[in-house]
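Some structures to go through are shown next.
FYI, it's all coordinate maths here, none of it is from the lab. A quick note: this is a predicted structure, and the numbers were derived from the prediction, not measured. Cβ atoms are built from the backbone, for glycine too; each structure is taken alone.
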Structure P
Amino acid sequence: MGQSMAEDCLMIKALFFSFILTLPCLAQQSSTRHVLSVRASKINPVAKEHPAIKYTFTDKQGKVVDLQHAAVDTRVESRGQLVIWLMSHNKQLFESITSYGLHAIQPHYANRWFSTVPKAVHDAGDCLGDIRLEAATGADHSPLVAIPGPDGLIARSLQLVKWLAAENPEGNWAQFLADDGSDLLWDKVILSGSSHGSTTAARFAKHRKVARVVMFCGPRDQLESWQSLPSATPANCYFGFSHVLDSGWKGDHYCRSWQMLGLARFGSLMNVDLVRPPFGNSRRLITNCDVGNDSRRAHGIVVRGDAWDDVWRYLYTHPVEQTGKPVALDPDCRMDQSRQ
């Protein structure tokens, strides 16, 4: 009996020390960068295509286009905020975002409508913002499109985060869900996008309060007035970044939107090539980095390349309560875009 008990004790000790030795491996497995993707049509059976506005799950060659992306780095202390990216997946940007301790998703929602708007009303001044809001909410805001709830940004983002919470529990995606799972906790959401996506992000943030809005090369909608509407999201939570050779900047589209959003109240325009972070706590950042005088390259450069880590970190993580001093509106920024 004594010998048997001694053998049992030795076996228990061996198992215990074996477990202790494996703990670093287990920690390494759970503390890593998680990158996931899933089709919108797979996780949401009520999701539909809308060919009338060029929104489909596959292209004409049969290539999947409704693939959604998500990432989180559990090696970094979480900031408890979720970036919802409103344009095509940007791997490099997601790698940076997650290194700051942020979660990130890129949902696929009905956003291909822009080229389908009739020319007769496209520049009417009260058209594009309403369509953007319908594409974001899935509620009826425009007579020009019919985007039901399941195909809007809100529902697609919710379904993606619920799938992530189940598929990747170590990523702690559940922290962004309401207790009953019926909605996202939007006060933990950073809306972000470039060009078309930054414009929709800003429009939706006017309607729904979010933690922050990060706008690359935008917003545009230069003939519309929604940028000056009362905002559910405080004005100091909007951050913009553009290249000065971008046609949207040269045409005064972005500076107009930034001023209408009230961003001049939070500091001067700052050139990130000349000023170090925190860029005077400004909400309006520009660059004139070399793009070979190519306006198309200028349009996308602010979300590409290896030079922007300090800028991106500022845009996504700078405390919103820290702002620059108010400045006068720029008299050279053409606010009335209806006059050529």
Structure Q
Amino acid sequence: MSDVRVFLIGDDWSGTGPANVTRAYRDHLPENTLYLKEKNKVKRAIELAVKMKKADCAFFSGHSRQNILGMKLAAMKGIPSIYLMHGCVEYENMLNRVPNDRMADDEKEMMERADLLLAVSRQFETWLKEHYPKYKDKISHLTNGIDWDSLKVNENVEKHGEFSIISVGGGMPRKKIINICKAIDILRKSGVSGITLTVAGADGADTEEINKYEFVNNVGLVRADKMLELYSKSRIFVQNSVFETFGLAPVEALLSGCDILLSRKCGVLSSLGGINDTDLINDYEDVDEIASKLREILLKGNNARILSNTNKEHTSWENRSKELMTIAEKMVSQGQS
């Protein structure tokens, strides 16, 4: 067990992507790790102050106004603060046409106060350094882990159709599902009949336009178990995001038997092996490229190649937690020297 005691601070119960990451760290960090148990804001603030006194390093996972208080307390005690950024709310809210100045200001204050900013993928680290050069010297990455034990390959896949495609993100503009629709329309008009697109996720600014395509089945928000069922019935999973810091959906789709086609902006590419250019969308606005890549994958597939070349041990949460402890130990030792 490490002599360094980390205080893990973040939502680990709500079921969101960042909460699932926080819970994974809680389950894999050393037994002496401190973490928040209270859910009431006032009680959490008190718990934050009490436990910070016992910590050697504060690790903040995800966006929360309470992180600002925690970072102030860590600075008062003289211990390092690490801020794990699952995304950039300022940019994502702008892309989705729902700007929120308060959230953006809170995010900037957290970035200012943290001693180290960790992105959840190499791609996101590069993006942060480009868009926030003021902090580039304290930006690095710690790629999200994957719980391979709970994600099992579906060996009894019964696909709905040879040309069934699925994407997630609903009507969210940054997912660019509308361009997937346009690419499929190109394929259908070129003689590739029978292509269908299942779209899962909440309604957004692009929903109305997406729903105009007759081959689209928009299922809206669905439970996690239903989502796995939808993957298992689909041939190809497509993620055409403008901005995707990590995202576990492509892995779930792979393990459900899907071939995948991903935008180069997808952070999960940090964890996947055997990726070829034919598996990647270089320009999420280029519908001709998307159509061409879809045609290629329909002919050749890529599921077995990618899964067999992905290092499951290296990408596990156990390994990621060890990496986090190495980072924390280094920061503590530098602070003591």
**Asked** Thinking of P, Q, which structure, once P(r) over Cα pairs in 10 Å bins from 0, in percent is computed, gives back 5, 24, 31, 22, 8, 4, 3, 2, 1, 0?
**Response** P
**Item:** Structure responsible for 0.35, with FRET efficiency 1/(1 + (r/R0)^6) of positions 68 and 268 (r between Cβ atoms, R0 = 35 Å, to 0.05) calculated and labels P, Q on offer
**Value:** P
**Identity of the structure behind 16 (criterion: relative contact order in percent (Cα under 8 Å, 6 or more apart), calculated), options P, Q** = Q
**Item:** Among P, Q, structure where helix-only ellipticity at 222 nm (-39500 (n - 2.57) for each DSSP H run of 4 or more, over all residues; to 500) as derived comes to -12500
**Value:** Q
**Asked** Looking at structures P, Q, which one was semi-axes √(5λ) of the Cα gyration tensor in Å, for residues 196-235 alone calculated from, given that it came out as 19, 13, 5?
**Response** Q
**Fill in**
Note: percent of Cα pairs over 22 Å apart, for residues 92-251 alone at 44, derived from one of structures P, Q, originates from structure P
**Asked** Just checking, which of P, Q has the largest value of mean count of other Cβ atoms within 10 Å over residues 188-195?
**Response** P
**Message:** Given 3.8 as the derived value for distance in nm of label points 7 Å out along Cα→Cβ at positions 44 and 324, which of the supplied structures P, Q does it correspond to?
**Reply:** P
